[in-house]
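Student: See the structures that follow.
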Structure 1
Amino acid sequence: MLVRLSVWMYTAFECSAWTAIGVTALLTATVLYVSLNQLTKILSGKKKTKEKTRRFNLRAALLAVGAFTFVSMLYISASNTKTSMVQSEYASMHPLLRMGVSVMLLFDREAVVTDMSRTHQDYQEMKLTVKKKSLHYPQSDGFVHALDLRTNDRDEGRNEWVEWYFRLMGFRTLRHHGTEDHLHVSLMIHDNPGAL
């Protein structure tokens, strides 16, 4: 809910990533709070929850959503990045992509991000055509809007699951062979909508 609604708000209403994340974090915490209250009623067998329990559930919901959002903005494990340089580029990636990757990593701990930020020189060194509008470049909002995920030496069913996950969350995906087979995931930007 957190990722999908954030991406939808960003793409449909052109609001900033931080506005989209803030609004959907509050909505997600509300849904979690209501769910915790319902679960408490079921487990206790009572028709109403106590005020103290409702306060605890509210704090738990806000803390869980807030902590996840905060950590997903700042951290990716070294085991989930190809190199320490890729790991250090994590903060340059768009916040919605960071959050999307963080949720995916909850279900696929072996996924590896192979690339995020690039320059014209990177394309030349890889002996690829230099792209003028690549979302791997920092965009007008200051963030990189693309990442590549390793697909080699992984179960093909898992690769397909990851691709469908990102599509369902509202991201663009492209399985292609640049230097190697990989999954390219990107988030559109309104002032450069055709770029991948």
Structure 2
Amino acid sequence: MAKLALTVTLVTVLSFNSAAAESTVSIATHDVFFENLRALCGRAFAGKVVEGNASDNAFAAERLIMHVRECGEHVIKIPFHVGEDRSRTWVLTRTGSGLQLKHDHRHEDGSSDAMTMYGGHTADAGWPTAQSFPADQYSKEIFVTGGIPQSVDNTWHLYLYPETFTYRLTREGREFRVDFDLTQPVPAPPAPWGHR
């Protein structure tokens, strides 16, 4: 009898684990944010730097375009074009325990930059209109190795309102922010470097 009970319990546990592996665990604020961003799929929008310092002058002088280009159930890819520079793509992933933001940086030949795939993961529920991503351990290590240890305290923020999408970077003594006008879509730009 004890052997039978153990077998039943083991089968129940295995069935539960299998079902859990097939489902995505998430909370409403993450899902709403992700789905509202995904609703913009295929469209591109112009932006402008509204907060920055002298190192951001090159950005402010260029045409800034975000393109919600690839929209899967779990991953959204948003190239961020700075003039003719098509090296940057934001990658937002629904992980099952929140949302992850990564920065995919490529060279013109499509190869990965040494400083790529940095970013972070949500540490809390955020809001349906705003999510924050403190730098993860991988990012901290490549920032130190890459000679920019001040970036280990980076937090990236995404805001999505009916008329504006905002990309923002903050750390002590540093803020960078670009607002994109969602009321005026622009023609989609060429593919980012390294993407078809």
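Read-outs throughout are calculated quantities, based only on the coordinates presented, and are distinct from any laboratory measurement. This structure is a prediction, so every number in the text was calculated from the model and none was measured. Cβ atoms are built from the backbone, for glycine too; each structure is taken alone.
Student: Rank structures 1, 2 by mean count of other Cβ atoms within 10 Å over residues 44-51 and report only the one at the top, that is, the highest.
Tutor: 2
Student: By the measure distance in nm of label points 7 Å out along Cα→Cβ at positions 84 and 116, tell me the structure among 1, 2 with the highest figure.
Tutor: Max of distance in nm of label points 7 Å out along Cα→Cβ at positions 84 and 116: 2.
Student: Another question, if that's okay. Thinking only about relative contact order in percent (Cα under 8 Å, 6 or more apart), which of 1, 2 has the largest value?
Tutor: 2
Student: Comparing 1, 2, where is mean projected area of the Cα convex hull in nm² highest?
Tutor: 2
Student: Where does the value 1.5 come from, among 1, 2, when distance in nm of label points 7 Å out along Cα→Cβ at positions 164 and 180 is the thing being computed?
Tutor: Only one of 1, 2 returns 1.5 for distance in nm of label points 7 Å out along Cα→Cβ at positions 164 and 180, namely 2.
Student: Separate question: To which of 1, 2 does the computed value -7000 (helix-only ellipticity at 222 nm (-39500 (n - 2.57) for each DSSP H run of 4 or more, over all residues; to 500)) belong?
Tutor: Comparing all candidates, it corresponds to 2.
Student: Another one. 13.7 is what came out when Kirkwood radius over Cα pairs in Å, for residues 100-171 alone was calculated for one structure; which of 1, 2 is it?
Tutor: It traces back to 1.
Student: Can you say which of 1, 2 returns 4.4 when distance in nm of label points 7 Å out along Cα→Cβ at positions 60 and 156 is computed?
Tutor: Going label by label, the one that fits is 1.
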